[in-house]
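Rule-based calculations on the coordinates, nothing more; no lab input. Worth saying up front: this structure is predicted, and the values here are computed from it rather than measured. Cβ atoms are built from the backbone, for glycine too; each structure is taken alone.
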Structure P
Amino acid sequence: MVTIDKIVLEDIKDPEYPYKNGYIDMPLKLFGQMRFEDDDEKLGLSIPATIDLEAIIEPLNDYLLWLSDCRAALETFYLREHKEWIDECYDGELDDEWYNSLEMYSGTIDIDEDGAFSANFSCGDNMNDDHLLIIEISGKEINDMWFDG
């Protein structure tokens, strides 16, 4: 569970960009595995400068709980959008091997002025291991999942 003391935010440097950027300074369970355990790796966070941190802690923890095991949403989107890879690599079905192979390189959670959450992750998977798998999420729905590289 994230507490206020685990959120590190930078001061606003550009008044034209009224957001505070920073990170969550603790390991987190995301996509079924502990992530960001190294001191050099942190989950990014971007929030409007006008939002009170206390007001977002509960919804942030709720969002992180969903992200901790959003396997069904990831698999449903992947099956629909990347069927050719699944047919070729997994005989048409995703299994524990695919989900457990997801390696997270970076990630950011964004909160907008209305308190809506979105997230972006750069990952690797075992289907297309020479490309990044970019996952874009709005709320609790996968918006896009594509290969970069």
Structure Q
Amino acid sequence: MSDEYQYETARFENYKYERRILIEGEAESSRDYEKSLLVISSGAIGLSVGLTGLFAGSIRAESYLLLFISWVLFGATIIAMIAAYNFSSRAFLREIDKLDKQYLGRNIEGNTYSETVKNLKTLSACFLISAILILVLLVYTNLP
């Protein structure tokens, strides 16, 4: 066997390995992160509904606005994660396409889908943190 053949065989095996790792890693990472935020947001909405029952007689008028804002933020978290899920599959396919083209000797720059997913995940995390902080403020301001 020639050195060039061995090089090309090793290069192809490395390509297949990297492609499989990309496929598995991206899919698992996205699923876990998105599930976590969706579960936390949905649970927090349920918790906030329970808190309104707890403070039913003594809740302050301005607290309803805080409650509404927290629900909007929890909802925005869920919507951003659904959008991120949609874009992550596109980003994933784009990365596979990039890898395929790199193997053939062509170079493709960037992946706007990946950037969009990253931004949506960051935005959803900010929404979630804000909603939780507002919910904590709601509880604190309505404690007897």
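One of P, Q was used to compute mean projected area of the Cα convex hull in nm², and the answer was 9.4. Which one was it? Walk me through the numbers on the way to the answer.
Working: P: 9.4; Q: 10.2.
Clearly, the read-out refers to P.
One of P, Q was used to compute helix-only ellipticity at 222 nm (-39500 (n - 2.57) for each DSSP H run of 4 or more, over all residues; to 500), and the answer was -8000. Which one was it? Traced to structure P.
Identify the structure, out of P, Q, from whose coordinates distance in nm of label points 7 Å out along Cα→Cβ at positions 75 and 99 was calculated to give 3.9. Value 3.9 for distance in nm of label points 7 Å out along Cα→Cβ at positions 75 and 99 corresponds to Q out of P, Q. Comparing relative contact order in percent (Cα under 8 Å, 6 or more apart) across structures P, Q, the highest figure comes from Q.
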